[in-house]
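Please go over the structures that come below.
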Structure 1
Amino acid sequence: MKSFQGRTAVITGAASGFGLEVARIAATKGMAIVMADIEGDALDRAATEIAALGAEVLPYRVDVASAAAVDAMAQATRERFGAPHFVFNNAGVGGGGLIWEVALRDWEWVLGVNLMGVVHGIRAYTPMMLAAAKQDPGYEGHIINTASMAGLLTPPNMGVYNVSKHAVVALSETLYHDLRLVTDQVTASVLCPYFVPTGIARSERNRPGELASQPATKSQLIARAMSDKAVSSGKVTAAAVAALVFDALAEQRFYIYSHPKALSNVRTRMEDIVDGKNPTDPFAERPEVGAALRQALRE
């Protein structure tokens, strides 16, 4: 995408983290913005801030796990701005614990937001973007889906999150290929951040009511503590990642990484797959972390 002025962005998870930082950059580039989030108060504050930067903003409270709600948002987008040019399927929640200890409702919640939220965004907006491309040879469209380095790795005690993000990577790669079959004007990317201080470490605040009162298992509490520590100590900011998103838009680059050095672990995993080896110990480079996790889970 070579031009942003006067174009429209749709951003889910827009009230904090990557979504809010991407909205800030989009506003400075002259884009109209649909800002979507499940947290109404936070969304109102964020939308007010972005509007003050001069952007035309449509705040939209939505649960991306609901197909009907995302479809309604897409219709509101069409009515206000027409077909968007940039769709950032970014809303996400965290989740951890030993796989067999994760309640079915927790699986449904995490997959509903992290995976089906992306699916719903793709289904709602892609046809609109393709129709705009057919009508206008100058139209440019780009879809970016937020996955994670956990979509390329398999850290233990994070199974439900890993599964959701691996699915988003596969979905995004397939979307990229599918789009190339039918158009040269709309393309896709996947964002794979590592540990970056964002609101995802506090995902429990948005847990559905019936889950909010459900006691966490020991492994889930350990996963939350480890995730909080890793995320809060992250040195790469959400603003820096948002800048990488716009670099990728300009370059039509598919894979977007916040921590390229972490790709050495991805390479090891891929080599294990190709060579038919058993999975390498994910704590091989930091055995003290693995030892602490094993001890905590076995106590």
Structure 2
Amino acid sequence: MNLLDLQRRMEEDVRRPLTAGFGMQKLTEDGTPTAEIVSGYIKPNSVLSSFERLEIYNRQYWFRAIDAVSEDYPALNAVLGPKRFDALILAYLRENPSVSFTLRNLGARLPGWLAAHPEFTGASHDLAVDVARLEWAYIEAFDSAHLLPLSASEYTDLLPGSVLPLQPHVQLLELRYPVDELVLAVRHDKPEVDIVSNAVSERKQSQRMQIPRLPRTATYLVVHRFDDSVYYRRVGRAEYRLLEALRDGCSIEEAVGRTARGVKLPPRVIAEKIREYFAHASELGWITAKKSFLSASASVLTIRD
């Protein structure tokens, strides 16, 4: 066995998933005893067998991976409890092992994976999925780029066919529960500037952590970053639809049409609200000049009955 073969052999054995009891597998995928393979390249010592010596590295590799994912999902841990949460993370990592040089991306697929595995969440399934989605949106908002916002002069040049991309750090979430409150309750001991929600900013916070009982209600959140802090901002359904359309690459005309569709208000009122939505997004710097373009059409944008 040359050095490269030895490195590959040890990598395969160290990365082999742990058992449900967090020990090293005694058999490989083809039924070969692990101890037999390990004894071929690791010597025992006076205290530990070859199997036990490698098990230390196998367990530490997976414990570090489990910790990396767990650190990104503290509120999900609070919702499920440590026992169910540990089982969930171990099962997730068995199906989604590390494939990157960085542990940052290790938990990226957990919200989607969790949605398909209700056996780990029971009656709290929808709530748990919403919490996981929000916690990963926090990671994305914190890490993603902030581009130059669209300037006031550029706004005056826009046409109905203009496309207005959102900032890469802006994350849009349509949720079934107001889980921003729950996440904030779990993260209560973090600095105030680290994470902020407009839904609770005016309420006096408890001195001890309490996981609130949440009613099932449609909640629309914009997760964004400002001055290196992540903010959770609730918006109404119509405003969310406008931002969603911009995120999807719709032109201004298409985005306005999607927003106005199904709204039972006079066109004048709808138009005023949409102007407010654009002003709000502009004030917060959510719209970027990158890749925006002007349509050759110079038609006037209108909202009709």
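Comparison across structures 1, 2 (criterion: distance in nm of label points 7 Å out along Cα→Cβ at positions 100 and 140) gives the highest value for 1. semi-axes √(5λ) of the Cα gyration tensor in Å, for residues 116-251 alone was computed and gave 33, 17, 13; which structure, 1, 2, did it come from? The read-out comes from structure 1.
Kindly point out which one of 1, 2 the value 14.8 was derived from, the read-out being mean count of other Cβ atoms within 10 Å over residues 36-43. This figure was derived from 2. Structures 1, 2 were shown, and log10 I(q)/I(0) by the Debye sum over Cα atoms at q = 0.08, 0.10, 0.14 Å⁻¹ at -0.51, -0.71, -1.07 was computed from 2.
Source structure of the calculated read-out (helix-only ellipticity at 222 nm (-39500 (n - 2.57) for each DSSP H run of 4 or more, over all residues; to 500), -13500) within 1, 2: 2.
Values in this text are rule-based calculations from the coordinates and carry no lab data. Quantities reported herein were computed from a predicted structural model and do not represent experimental measurements. Cβ atoms are built from the backbone, for glycine too; each structure is taken alone.
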